[in-house]
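Multiple structures are listed underneath, in structure tokens.
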Structure I
Amino acid sequence: MKNDSSVTALADALRAGVHRMSPGERLPSSRALVERHRVSPVTVSRALGLLAAEGLVVTRPGSGTFAADRRAAGAEPADFGWQAVTLGDRSVDPSGVAWLLTPAPDGVVPLSGGYLHPTLQPTRALATAAARAARRPDAWEMPALGGLPALRAWFARTVGGVVSPADVVITSGGQQSLTTVLRALLPPGAPVLVESPTYLGVLAVARASGLHPVPVPVDGDGVRPDLLAEAFAMSGARVFYSQPAFHNPTGTVLSAERRARVLDVARAAGAFVVEDDYARHLGVDPPPPPLIAADAEGRVVHIASLTKATAPSLRVAAVIARGPVAERIRATQLVEEFFPARPLQETLLELVSSPGWPRHLRTVRAALLARRDALRAALARELPELHVNRPAGGLHLWARLPEGTDDAALAEAALRAGVLVSAGRPFFPAEAPAPYLRISYGTAASEPELAEGVRRLATVLRS
């Protein structure tokens with residue numbers, strides 16, 4: 001402690017002197033500083049290290065230590081105010097997505113997030129697949145435009161129906177797919193219908209692209225077709241974004257009767273349905289076939305992602321479309337990003353073609369079933385006043401809070417108390433009809449950790 005105090009005191013003294021020096025002026029030698037301030041060489045070295053970290057001095061081995069350029073040290077910050085006029089009034093708000101992607105601090109129970117806990121990710125299988133892919137002679141060459149043919153064929157077989165490999169284009173993850181599809185389908189300023197509540201990422205992409213999200217309410221059976229028809233008629237929209245299987249954040253599955261009606265409503269409006277099938281492989285119960293499997297008109301644009309069932313950095317997905325819209329999407333992707341990295345495509349192909357892939361999916365589904373039920377049991381025990389759903393798949397529970405609760409303030413207070421949850425309000429494109437929390441069961445390390453997170457949340461809510 002005494003030595004730390006000496007370092008701080010010497011750094012303060014030297015800092016004052018450096019501010020009076022001209023840029024490039026040499027400081028006294030370390031030996032001179034030892035004699036002048038009656039401290040050890042180690043103290044001098046550590047004090048100069050502090051000033052170097054602050055950008056106040058520059059050390060040149062063999063020459064000495066010099067005062068840094070004031071502009072480089074940030075003493076005279078540049079004026080970037082002119083950029084406000086040039087950039088205009090359009091802004092990109094990453095706050096909701098950033099909250100979901102921010103790792104929980106040490107000691108905080110993560111009941112929020114969109115990826116499996118590392119213990120559930122197929123890290124060994126991915127390492128093996130990546131090693132095999134990297135050993136291929138053509139691994140770093142440019143892939144075929146549209147994606148590796150074998151990977152496109154795998155996605156087509158997985159979706160089923162009338163989909164062929166020619167209808168598939170490989171993309172750089174689900175989020176990039178959303179950006180590409182919405183920009184291909186809609187010009188800036190256009191409305192886009194979205195479920196309410198809905199995935200935060202699509203709201204961020206739509207607003208950043210200059211689109212206007214229009215909410216269509218969902219209930220326990222998914223989006224309401226009657227209100228979808230009204231929204232099409234009132235807004236003039238030509239695109240509806242939907243998550244028919246394991247909807248995020250509510251976990252609902254679009255019922256069989258409504259699936260046909262949604263396609264009928266879109267047909268009557270002359271509109272496309274963007275089907276985000278992000279969680280098909282995370283079903284506690286088997287999901288119904290995707291909408292595109294029953295679409296013979298090219299009305300459905302399907303986004304298939306495997307990131308949620310594998311690992312966050314496996315940024316590979318597929319967009320499936322037919323007709324002129326498919327050409328528009330391919331052209332948009334080509335202009336925006338050329339193509340996804342071939343090594344990642346090869347890695348994913350190795351992974352899904354291996355005997356371990358179906359075993360991994362069975363393991364994940366069993367773990368998610370146990371964790372979902374453990375989280376619901378803990379909530380029923382600690383917070384019986386919450387109304388909590390029972391999703392058939394995905395990673396999240398959707399919990400309605402008591403009336404008058406400020407869900408955003410509750411989420412912030414919960415983080416301070418050591419548990420990370422997501423407020424429901426940002427998932428609504430307009431006003432939220434009630435306060436909700438999205439509570440994730442796939443992100444925690446274990447069932448006991450889920451119970452501990454609920455205990456901490458209960459303490460905050462009751463206070």
Structure II
Amino acid sequence: MTKDIKQKTKIGMAWNAFEKIAIQGVSFIISIILARLLSPHDYGTIGMLTIFLTFSNVFIESGFPRALVQKQDRTELDFSTTLIFNILVSCVLYIILFFASPAIAVFYKTPELIALQRVFFIVIILNSLTIVQSAKLQINVDFKTIAIINGISTITSGLIAILAAYKGLGPWALVIQTLSRASISVILYWIFGHWIPKTGFSKESFKKLFGFGSKLLASGLLATTMTNINNLVIGKIYNPESLGFYTRAQQFPDLTAGTLNSVLNNSTFPMMAELQNNPDELLKSFKKLIKFTTLLVFPAMTGITLLSKPIILVLLGEKWLQASDLLFWLALSYMFVPLSSLNLNLLNAIGRSDLFLKIDISKIPIIITTMAITFPISLKAVAIGNVVTAFIYFYMNTFMIGRLYNFGAIKQLLLCWKGILSTFIMAIVLFFLEHYINNVILCLILGIITGVSVYFIALLLMREEEVIRVFRIFNHRKNKELI
């Protein structure tokens with residue numbers, strides 16, 4: 001049984017990784033084109049609305065998708081109850097935000113937000129129509145279908161947005177992109193999801209799902225608040241343009257660390273939930289995930305940090321130069337995000353969403369203190385504050401895993417010492433390279449090639465088993481082809 005679970009997880013991770021890497025790659029290219037057609041003010045304006053959308057999505061889900069995946073004896077009634085609940089909540093939220101639009105516009109001192117948000121927030125209702133279908137596909141580890149759906153919706157909506165931006169629609173191009181992607185996703189999920197509700201709403205089912213999901217809802221609200229509070233306050237204290245620089249700088253580390261984080265959480269959660277009654281196998285698999293994640297994320301974030309200026313100038317252009325200093329620090333802050341998420345994901349998988357909630361509640365004083373110190377100084381100080389809090393959060397998120405499995409923060413980092421040391425060696429090389437090459441295009445190209453080469457050579461010299469295994473597989477296949 002364990003082998004079947006691991007095999008399904010490997011296939012699921014492969015498709016999930018393909019979806020995230022390929023689709024996010026295409027999405028990234030689309031965003032680069034849009035960034036050259038639109039202004040920081042346009043992005044900042046939509047960034048203000050995205051905050052409310054993120055909070056709404058947390059309320060709609062209410063932890064139910066995770067509850068469905070984690071529950072071992074789920075029924076058809078559970079799925080139908082979740083769908084009906086999602087739709088009702090999304091409609092209520094849209095009505096509230098529709099009538100709150102003038103107040104939000106006054107809060108940000110941006111009158112143009114009223115019309116934008118009343119159209120933009122329709123996506124809340126659209127998103128509620130795909131949550132159950134997505135959860136069923138995750139339960140079946142059918143990430144191939146999810147990849148196809150996300151691929152079609154991302155590419156199509158991206159092309160529509162580029163055309164809208166080219167026609168001079170400004171922030172409306174981003175609204176159109178969001179709505180078209182959600183609409184296409186709804187259609188495809190209902191076609192390829194192979195599920196329609198066969199029963200109605202059950203209070204009994206709701207109580208059971210909400211018993212687990214309510215804790216995730218509370219922790220989700222806290223996590224979303226901590227993640228988006230900076231954007232909310234930046235838009236208020238500074239201006240839409242500053243928020244545009246900040247959100248664009250976030251996009252680069254989010255493309256790498258955020259994508260890997262999403263792949264691992266979505267594809268490994270069903271496996272860990274299945275192994276929750278087999279602690280030895282669960283911990284063994286968890287250790288492999290921690291090591292794999294560190295080997296990818298640490299060098300990627302370090303590379304983005306040290307090459308932040310060439311990245312911004314080459315990909316986005318001179319008008320986005322102010323984002324380079326922010327990117328430097330935000331990339332560092334993302335270094336521990338996937339590791340933190342894996343630890344919290346494990347708590348959810350074993351049904352300890354109560355611990356998840358307690359950890360998030362304990363972070364509130366830290367985020368308040370950090371904001372009180374950094375916001376009066378500058379936007380750069382805010383980004384530096386993110387680095388400090390991310391490091392503290394990592395130790396907090398690993399504390400319970402240390403108590404439950406004797407595998408806390410120090411042991412997790414010691415397990416990955418070869419990858420950390422190799423990253424440090426790579427960083428030294430990139431530091432001198434970035435300072436002595438003045439041509440930004442040449443610096444970026446040589447930086448990527450040199451950084452990757454130095455990192456893998458260092459791992460090979462240290463006989464890192466994961467890299468050795470990859471080379472053995474590659475040589476084995478090569479020899480087969482020669483025969």
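Rule-based calculations on the coordinates, nothing more; no lab input. Bear in mind that the values here come from a model prediction, so they are computed numbers and not experimental data. Cβ atoms are built from the backbone, for glycine too; each structure is taken alone.
Once FRET efficiency 1/(1 + (r/R0)^6) of positions 89 and 265 (r between Cβ atoms, R0 = 41 Å, to 0.05) is evaluated on every structure in I, II, the highest one turns out to be II. For distance in nm of label points 7 Å out along Cα→Cβ at positions 113 and 417, the calculated result is 5.1, so let me know which of I, II that is. Traced to structure II. Taking distance in nm of label points 7 Å out along Cα→Cβ at positions 49 and 377 as the criterion, the top-ranked structure out of I, II is I, with the highest value. Assign the value 0.20, calculated as FRET efficiency 1/(1 + (r/R0)^6) of positions 57 and 201 (r between Cβ atoms, R0 = 35 Å, to 0.05), to the correct structure from I, II. Here the read-out was taken from I. Set I, II, criterion distance in nm of label points 7 Å out along Cα→Cβ at positions 273 and 425: the highest-scoring structure is II. Among the shown structures I, II, from which was the value -28000 of helix-only ellipticity at 222 nm (-39500 (n - 2.57) for each DSSP H run of 4 or more, over all residues; to 500) calculated? The correct label is II.
In this comparison of I, II, the computed figure 20 for percent of Cα pairs over 40 Å apart is attributed to II.
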